Structure 1
């Protein structure tokens, strides 16, 4: 299994640093950061090379749902995980309908992140 590459989208630089550090502590060594959906789409391109998109919901310019809709609209089936403070059922359903594979509610700990990642990403096999 090669290196894992994740697109991390959050308008908070501090939050991105925290999540990137958590990802690096697991088995994900390549984290590409974006501050909103517009930046994320530019970085994502056709999605080749990425294994996962981790995106915040509430962001300026283009929010998480709009980003998910854009990625899914291009026919890309990459796993997408929404990071959100939204826990209302309608919001969760909206995210799932848009094409999110799973979601992570803030605040979360390393253990929760690991559990969620293991559900959407194949863990690399160590030789």
Structure 2
């Protein structure tokens, strides 16, 4: 069930951001803003927006198959608490994936990363 919620959030966030450029720029990863402006929310919001339909569909298919299996395994081993572990794994993984970019580009105010933006 959690996998379906994460898929829905990703689809809705991506479509919304594609149609609202101001939100796209506010939600994409900008290490300088994270470090110097304390905009930590970008670590999570950047994980929910995608470049285009191909990127979104591929990621959601992957999440569908991997996520349902992960939910099953965690619920098997942790009972009803498996969902908490699944959400923790999902959000921690999202945050950890951004750490290298944040470290490398923390002092580059013009660096923003979203897969449709050129890297500086």
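For the read-out helix-only ellipticity at 222 nm (-39500 (n - 2.57) for each DSSP H run of 4 or more, over all residues; to 500), a value of -12000 was computed from one structure; give its label from 1, 2. Only one of 1, 2 returns -12000 for helix-only ellipticity at 222 nm (-39500 (n - 2.57) for each DSSP H run of 4 or more, over all residues; to 500), namely 1. Here log10 I(q)/I(0) by the Debye sum over Cα atoms at q = 0.18, 0.19, 0.23 Å⁻¹, for residues 36-99 alone was derived from just one of the structures 1, 2, and that gives -0.59, -0.66, -0.96; the source is 1. Which structure, out of 1, 2, was distance in nm of label points 7 Å out along Cα→Cβ at positions 76 and 92 derived from, given a value of 2.1? Among 1, 2, the structure yielding 2.1 for distance in nm of label points 7 Å out along Cα→Cβ at positions 76 and 92 is 2.
As an exercise: mean count of other Cβ atoms within 10 Å over residues 4-11, calculated from one structure in 1, 2, equals 22.8. Which structure is it? Traced to structure 1. Each of structures 1, 2 was scored by relative contact order in percent (Cα under 8 Å, 6 or more apart); the highest score is held by 2.
The numbers here are math on the coordinates, done by the rules we state, and not lab data. Just so we're clear, the structure is a prediction, and the values are computed from it rather than from any experiment. Cβ atoms are built from the backbone, for glycine too; each structure is taken alone.
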